[in-house]
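The following blocks contain the structures, represented as structure tokens.
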Structure P
Amino acid sequence: MMTPEVRALKPTEIIMALGQIPGWRLTGDGESVAIEKSFEWTDHTHALLFVNSVGWLSEKLNHHPEVVLTYCRCVVRWNTHDVRGLSRLDFEAATQTDALLPA
């Protein structure tokens, strides 16, 4: 099975894709443009478990986010360095990140 071509999305494609992933926002500009979302818990253990889950997800996707962890909060930021912008892979990764949480 061939891997789909990873290409930078056009601004209109980014806005449309962003509308499909509630809570995620656009951040940065130019080559540093990314999508990010903050997640919060009542304790550090749950935040750390989530970060570990994001790590496993990123290995599965072979696509790695920037993750910032504080005591009860985690910010996950996806972008595609290879295309110097955002690709469909970022939005798929964001969707799968959300799926790590209980419904």
Structure Q
Amino acid sequence: MRGIHADLDLAALGYPIQAVVNVRLGSHNRDHVASFHKILATVPGALRILHVGGEDDYLIHVAVSSTQQLRDLVLEHINVHPVVRHTETQLVFEEIPGASVL
């Protein structure tokens, strides 16, 4: 076990909108990726950041207070990085817990 887990009601805390932002990079140069990682650590509302293989390079699960805040998050904190080639935002309608491995 690596820590303590709390299951928060994000909507009750003022963050009723969740989304996953898919990010594709234009370059996979080690320095560019390291620079992007530093930016990712500062994205407000980021719940989980996954560095993945496949067509997309990152999946960023976020919680925000409004669709305007979601738009601003993508425009001001993700798309501004010069290595980002493409983003696609998917709204989360429902989160269904999995069975887990334990």
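For FRET efficiency 1/(1 + (r/R0)^6) of positions 13 and 85 (r between Cβ atoms, R0 = 35 Å, to 0.05), the calculated result is 1.00, so let me know which of P, Q that is. Matching structure: P. Looking across P, Q, the calculation of helix-only ellipticity at 222 nm (-39500 (n - 2.57) for each DSSP H run of 4 or more, over all residues; to 500) that yields -5000 traces back to Q. Looking across P, Q, the calculation of Rg and Dmax of the Cα atoms in Å that yields 14.6, 41 traces back to Q. Given a value of 33 for relative contact order in percent (Cα under 8 Å, 6 or more apart), point me to the structure among P, Q it was derived from. Of the structures listed, the value fits P.
Values in this text are rule-based calculations from the coordinates and carry no lab data. Everything numeric in this text was worked out from a predicted model, so none of it was measured. Cβ atoms are built from the backbone, for glycine too; each structure is taken alone.
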